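Multiple structures follow.
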Structure P
Amino acid sequence: MKALKIILPTFFLLLAVAFLAFYFGTLRFNYPSKDTFPVSGIDVSHHQGDIDWKTVGQQDIKFVFIKATEGATFIDEVV
């Protein structure tokens, strides 16, 4: 019973840490192969904040999707 009192909270703590790591982008499950997908790009919107385009230019990024609208009436205030 003592072991269960230690194991169960530890399990839920690790589960919470894994969830937060996934939620904030530290833990990702999608790492496409450069051989299969040789062209890579990024998707940006106001959610990413300020983009350091000089750093992006130094990486192997070939294209960018820039989201500026949503639906017919919303226009991103950053654009």
Structure Q
Amino acid sequence: MNKQDIITLVSNVFGVEPEEIDVHSDFYEDFNGESTDMVELQLQLEDMLKTKIDRDQFMEVQTVGDLFELIEEYSNEFID
């Protein structure tokens, strides 16, 4: 899994173009995300990572950069 895989996933869940996504993109402000979008993102990430992600920890994620950092904690196969 690499950052482009995550950007593609975010693009699909939030309905934005991959080119509009960067590490500073805020899920709520930039993508008009709702809690249901974040739950969907968490479920799909858990499928990709084949592990459960702590819900409270995941709900602290605000930006794509935060998401990258969280994934690095859960996966030793995360590649730039």
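Quick check on the output: 28, 25, 18 is Cα extents along the principal axes in Å, derived from one of P, Q. Which one produced it?
Values: P: 58, 39, 23; Q: 28, 25, 18.
Of the options listed, only Q reproduces it.
Could you figure out which one of P, Q the value 0.90 for FRET efficiency 1/(1 + (r/R0)^6) of positions 2 and 66 (r between Cβ atoms, R0 = 25 Å, to 0.05) was computed from? Mind showing how you got there, number by number?
On the way: P: 0.00; Q: 0.90.
For FRET efficiency 1/(1 + (r/R0)^6) of positions 2 and 66 (r between Cβ atoms, R0 = 25 Å, to 0.05), the value 0.90 is produced by structure Q.
With helix-only ellipticity at 222 nm (-39500 (n - 2.57) for each DSSP H run of 4 or more, over all residues; to 500) coming out at -11500, pick the structure among P, Q it was computed from. Let's see the in-between values first.
Working: P: -11500; Q: -16000.
Among P, Q, the structure yielding -11500 for helix-only ellipticity at 222 nm (-39500 (n - 2.57) for each DSSP H run of 4 or more, over all residues; to 500) is P.
Given a computed value of 40 for relative contact order in percent (Cα under 8 Å, 6 or more apart), which structure among P, Q does it belong to?
On the way: P: 23; Q: 40.
Label of the source structure: Q.
Quick check: 10.2 is what I get for mean count of other Cβ atoms within 10 Å over residues 10-17, calculated from one of P, Q. Which structure matches? Before the final figure, lay out the partial values.
Working: P: 10.2; Q: 16.0.
Computing mean count of other Cβ atoms within 10 Å over residues 10-17 on every structure in P, Q gives 10.2 only for P.
Values in this text are rule-based calculations from the coordinates and carry no lab data. Just so it is clear, the model here is predicted, and its values are computed rather than measured. Cβ atoms are built from the backbone, for glycine too; each structure is taken alone.
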